[in-house]
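Peer 1: Got some structures for you, see below.
What follows is calculated from the coordinates using simple rules that are stated; it is not laboratory data. Here the structure is a predicted model, which means the values were calculated and not measured. Cβ atoms are built from the backbone, for glycine too; each structure is taken alone.
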Structure P
Amino acid sequence: MNPSAPFLSGVTTIAFILVAMAVVAAIEVAIPLHARGRWHRSHLGPNLALTFLTFGTNLFLNIALVAVVVRLESRGFGLLHWLPLPPLLAALIAVAALDFSFYAAHLSWHKFPSLWRYHAVHHSDPALDVTTTIRQHPVESLLRYAAMGAMVVVVGPSPTAFAVYRVTSVLSGLLEHSNIGAPHWLDRLLSVVMTWPHMHKVHHSIAPEQTDTNYGNLFSLWDRLFGTFTPSHEGTEVVFGLDGLDTPALQTTSALLLLPFRASERVVEEVPLVEGP
């Protein structure tokens with residue numbers, strides 16, 4: 001294999017995500033859920049800065065994790081290699097398992113103050129649109145890949161199944177955070193199985209009782225199964241952000257990167273999400 005192939009593949013993936021973001025942004029303009037306000041304009045710079053920082057971090061983390069996936073495949077290591085399953089069923093189980101790993105990790109980021117302080121950077125956005133999707137602290141990238149890596153080692157997904165999960169996860173994330181006014185009937189239908197279009201917006205509510213629900217990434221099954229589900233129609237009316245972090249001085253790129261270290265105690269105290277659902 002060409003040594004530069006994984007890097008070029010990663011760059012291609014980033015280009016694909018940027019194109020997808022541009023398409024979703026165009027749909028937001030055409031059929032917005034909420035009228036664009038001052039926060040939609042002012043958060044653009046910090047959100048894109050954190051997005052490109054995440055691209056840089058994830059590029060190398062993803063190359064490393066894909067190498068692990070390929071290595072496990074070549075050695076036949078993992079539950080899915082040891083069970084006599086049809087390839088399609090094995091792929092579906094792999095995608096579901098990887099999605100569950102995100103649900104479990106995401107739940108932990110809200111339950112433990114030491115993890116929440118990093119995830120709070122994502123939740124502190126006072127407005128939600130497609131640029132919020134990859135607005136995250138670099139430490140959260142490490143947490144995300146650690147959770148995925150642990151599940152990869154346990155189940156041993158095929159490279160194809162892993163790629164399918166990563167692509168669908170990105171597309172779902174863009175739609176979940178987008179400022180698109182989806183019809184209520186479509187919203188109810190999709191949230192039976194999936195987490196979008198409005199189900200995830202409940203999770204970004206400024207109200208802790210709503211924020212402490214709807215952790216899922218692809219499937220709503222996990223929230224329904226573990227009692228953390230809130231009906232998705234509530235996502236059209238929620239106020240976004242974190243109380244006390246909606247001042248311009250705290251919404252700059254540098255302030256968001258320093259937020260876990262400068263204001264960690266305040267963030268944890270203001271959003272008391274450390275108790276069980």
Structure Q
Amino acid sequence: MEDLLRDLPSLEPGWVWLTGAGPGDPGLLTLLAVKALGEADVVVYDALVGEEILRHAAPGGELVYAGKRGGKPSPRQADISQRLIAFARAGKRVLRLKGGDPFVFGRGGEEALALVAAGVPFRIVPGISSGLGGLAYAGIPLTHRDTNSAVTFVTGHVAGGAATDNVDWAALAKGSPVLVIYMALKHLAVIADTLMDHGRAPQEPVAVVASATLPEQRVLETSLARCAQDVVDQGLAPPCLVVVGEVVRLRDSLDWQGAASGKVLSDDPLGRSRDRGGRDVG
């Protein structure tokens with residue numbers, strides 16, 4: 001492993017690496033992310049980057065919290081970008097560590113553009129987005145040839161927490177068999193009603209994955225008509241992913257974490273129809 005890391009590019013003084021930390025499990029860090037953690041003079045990290053990941057930071061390195069959480073005081077995006085620039089201009093090796101992937105609803109593009117404008121050299125290190133890794137840990141495939149050949153990633157709110165008003169939910173309801181919705185809990189009732197108003201069936205399977213890939217991960221299997229109320233009843237809180245579509249039924253067979261704890265998996269998850277009432281949280 002040491003030989004492999006040594007052969008990878010190094011984080012140089014005056015550079016900023018915009019790096020994805022993955023959905024939470026430290027085992028899902030990329031090798032470049034691990035190397036950058038061990039070399040950075042400054043790690044500027046988001047709210048979704050856990051302590052288990054930050055333990056890999058270099059001894060003596062500075063850890064700077066720059067997390068944004070809905071409804072709580074948060075640093076302004078412009079201020080975060082300016083701090084990255086200032087650290088780099090001071091000759092620091094700067095790691096900007098973001099949950100998931102920096103270019104998937106992570107505002108990494110905004111920070112990269114600020115670095116370009118300031119003339120600061122940077123590298124983009126992709127990470128495993130929660131929409132990929134989180135659903136895999138829940139036993140839900142994004143695609144399956146018996147259910148869908150397309151999937152849509154969409155955010156449930158815009159900057160500031162307001163409902164997403166620049167998404168054509170009507171078109172998504174009609175054209176996308178599987179929807180993976182980030183940051184959806186606050187407006188889930190409105191989103192679900194809108195999808196049903198435009199033709200999605202009330203009984204369509206929905207899964208809500210909370211704290212994806214972490215030991216405290218919980219998965220709620222429900223339906224489009226019941227999902228918003230079931231989330232409240234089960235006490236789920238962000239961070240959560242919401243996935244809408246028939247692929248949710250495959251969790252009956254692919255819940256590999258549940259199987260490791262003794263759950264009996266189905267060999268025919270798509271062969272039966274049932275009303276999901278939010279009873280399966282685990």
Structure R
Amino acid sequence: MRAKYQLRRDYVRLQNQLESLLEEAHIKLSSLVSDLRGASAQRMLQALADGETDPAALAALADIRLRATPAQLRDALGACSNLNPVYRRPLTMALKQLQVIDQQIGQLDQEMTGLLKQHQGAVQRLAEVPGLGPDSAQQIIAEIGVTAATFASPKNLSSWMGACPGDEESAGINKSTRCPTGNRHMRRILNQAANSAVKLKGSIFAVVYHRLVPRLGHGKAIGAITHRLCRLIWIILHQRVSYEERGPAVSHKSKRRRTSRMIRELRTLGYEVQSLGVRTENA
């Protein structure tokens with residue numbers, strides 16, 4: 001999972017380089033296409049790398065569901081008719097490198113799914129937590145184990161991860177409450193999860209965040225949510241229980257939508273998942 005994270009960073013770096021290359025060549029495709037790795041953008045870029053220079057022919061490769069009109073695409077690709085051939089070589093190399101990284105990430109996904117096949121229940125239980133998903137659930141299990149058996153309590157896990165305030169006290173005076181460094185991989189995963197969880201309207205994490213942020217500010221409020229997530233993860237893994245939303249305004253429709261998305265992600269990773277029932281009662 002750490003190797004996959006590094007590959008994703010390389011992937012994003014190459015995407016940024018590809019976008020910079022297109023901007024340098026005065027090709028404004030990224031202003032109309034949200035993802036240069038989407039099917040439409042890939043067809044157009046591959047044709048451009050193969051030698052196509054007609055903006056109309058390139059625009060015709062776009063999917064009909066693309067929001068940009070053919071006229072807008074032709075305008076954005078207008079510089080292709082006078083494209084200097086020197087740009088085609090780095091464009092071809094970037095597309096091939098992105099394809100290779102895609103394949104490597106897919107292979108790592110298959111390997112991880114095979115290793116966790118017998119622990120699919122733990123992956124699903126973690127993926128149900130707001131802010132998490134199948135991929136982040138696999139990362140957490142890779143770091144702390146399927147049952148978090150190494151840690152005797154949620155407090156031990158929080159301390160190891162660095163999600164608890166420091167306790168540097170001398171003569172009754174607390175000199176620092178800064179969190180310890182802890183495990184940087186878990187901190188990264190849970191900080192991202194906390195920022196995502198507080199955006200789920202009506203969830204308990206959003207309620208707690210909005211209660212804390214006026215007094216603590218965004219950074220410390222996210223730190224508090226990270227601490228709650230860490231303790232919750234220990235309970236889910238150690239006691240083998242499922243997450244039940246306690247927020248006041250999470251609708252049955254939003255729960256069903258999130259469950260459907262999670263099932264799709266699990267199946268994409270290679271797990272065999274049946275339709276999961278959505279619990280509507282609050283804990």
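Peer 1: Compare distance in nm of label points 7 Å out along Cα→Cβ at positions 77 and 117 across structures P, Q, R and report the one with the greatest value.
Peer 2: Largest value of distance in nm of label points 7 Å out along Cα→Cβ at positions 77 and 117: R.
Peer 1: Turning to a different aspect of this structure: Of the structures labelled P, Q, R, one was used to calculate Rg/Rh (Cα atoms, Kirkwood Rh), giving 0.96. Name it.
Peer 2: Only one of P, Q, R returns 0.96 for Rg/Rh (Cα atoms, Kirkwood Rh), namely P.
Peer 1: Ranked by distance in nm of label points 7 Å out along Cα→Cβ at positions 101 and 125, which of P, Q, R sits at the highest value?
Peer 2: Evaluating distance in nm of label points 7 Å out along Cα→Cβ at positions 101 and 125 on every structure, the highest lands on R.
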